[in-house]
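Next come the structures, one after another.
Throughout, read-outs are computed from the coordinates displayed, never taken from laboratory work. Only a predicted model underlies this, so the values are computations on that prediction, with no experimental measurement involved.
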Structure I
Amino acid sequence: MGAADVVPGVSGGTIALLLGIYDRLVHQIAQLSTAAGQLLRGRLREGLATACRAEWVFLASLVTGIAIAVLGLVELVRLGIDRQPVALSAAFFGLVAMTVVTTRREVRRWRPGLVATAAATAAAVFVLGGVRAGSVTDPAVAVVVGAGALAICAMILPGISGAFILLLLGLYDPITEAVADRELSTVALFALGAVIGLGLFSRLLQRLLERHRDVVVAALMGLMAGSLRVLWPWPVGNPDAEGFGNSALGAPVGTDAAAAVVTAALAALVAWTLHRLGARQASV
């Protein structure tokens, strides 16, 4: 999940959905948010009891893995985006495309309204994927905190990644550079915003999953399908724009096409294998 969150267009939520732990993750985050709200209102005993019911081993494992991946891979991913954009894009394109295919079974019964929801969401995200902002230099404190709140909401939504939100805001370069250079003040502000955003959004998402699961899953499929625009391996519209820096959809380059197809197919196979392992684990 951490590695996926670093790449624009891929969400850690996509990996959670692929592995069959998405509902469990949202439920646990919402439970901790509820506990925090109770503690802040002075209901100490009730808040501690709610917190104790959380799956701490599960959450600690996820947080540790995400932190290790983000800190260890952020610079590698930045280099990959600059030097091997076609291969990196193709790999994640295949992974996300296969996740869309496997997620269709999460809907109990497809109806015309659900198909329309998925299609409309995919179209909206596809159009949004064409938007880019210029990179912001020396962002203000409030901007960094707000970016963290928005990015974390995207991170738990399959399809729209936190990195993609940062790209839209023009904050991808300053935030990833801060993580790579271990600028603790900026990272701490971003993390503060992430905690606030996660606490507010997770409870809403859990409620929607409980009451309107099929509609939510259909919308999530649309999010992932629409985000494939950002991962198209040849977004080259001018010679100065490379990798994820340009939203124009170029034609495949002959010398790269075969390798990109193979890379995407291998990534799709990995995604299918992960999905099967997740389904097997869930049935145990």
Structure II
Amino acid sequence: MKTIKAVVGILRKKDQFMDGFWGLHVGKIEAGESKEQAIIRELKKELGIQISQLSLHQTMMHQYEDRTVQLSIYNINEYRNTPLGIEGQAISWVGINELNDYKLLPTVKTFIDSITLPDKYWITPSTDHQSDRWTEKFNKKLTQDITLIQLRSKTKLDNDFILQLYNKCKQNNIKLLLNTVNKTFNKPYCDGWHITTAEMLKLSKRPCSDNKLLGASTHNLAEALKAQAMGANFVVISPVQVTKTHPDTLPLGWDKAKEVVDKLNIPVYFLGGMALKDLEKTVKLGAQGIAGVSAV
């Protein structure tokens, strides 16, 4: 079966009327050409732009009936000239929320989450939720560089309390995922859910609607692949490094964590022993970013 290697360039408009919109462009890698050379050549040929800075965002693979497509997806961080349809093709800047209205290849659908999810995923402390200390920490995160929060609790929380937190998040353009006991997957006052490994292993299909986010905790490649198969938008893999809370748990290590990233098409967050100083290395390995209570 033929394997086609290709590159994808993601362009993002900044500080303009259509701020936050994206363009996705794919091109095959020619013989003797590096991936970076391929994306620079393709976007110059198709759009007339000169790329001056780019970075690898994600790699993924999709199996069609007659071929395998390996994609290397790049963020185009800096470029010159205005993108035009040089080869006579129609181009447009499309809002993220409108992408699913288009007839997209499966390979495009699978990385929409990757280009919209942040590189930091904060998990709240799992106890003392209504204490002054917990509330102060939550309110402080609302003012920091955080746009995705997991509300984690091992005990049942009052619905009014959850609603208050959700409204705070909405006011600050932050998405709130619930990881609480007795999940019903039908609460309107959240942006989605995060499921534990035990919960994920019991599921055969996605438990919530497609307009909600679904994250899953995993600890090895088999679990991560199961989460992807049952419809998770992203996974958290842990522990990558030794943690203070579970010092006797054997960590996966960077190589094993990278193997999960390489085998999955959905975004992967690294958890366990992570710190902000590890974010750059994590992203370079192809992961979405880092997750944690104290790491972000």
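One of I, II was used to calculate relative contact order in percent (Cα under 8 Å, 6 or more apart), giving 14; which? Matching structure: II.
Tell me which structure, out of I, II, gives 1.00 once Cα Rg over 2.2 N^0.38 Å is calculated. Source structure: I.
Looking across I, II, the calculation of helix-only ellipticity at 222 nm (-39500 (n - 2.57) for each DSSP H run of 4 or more, over all residues; to 500) that yields -24500 traces back to I. Looking at structures I, II, which one was Rg and Dmax of the Cα atoms in Å, for residues 153-192 alone calculated from, given that it came out as 10.6, 29? The structure behind it is I.
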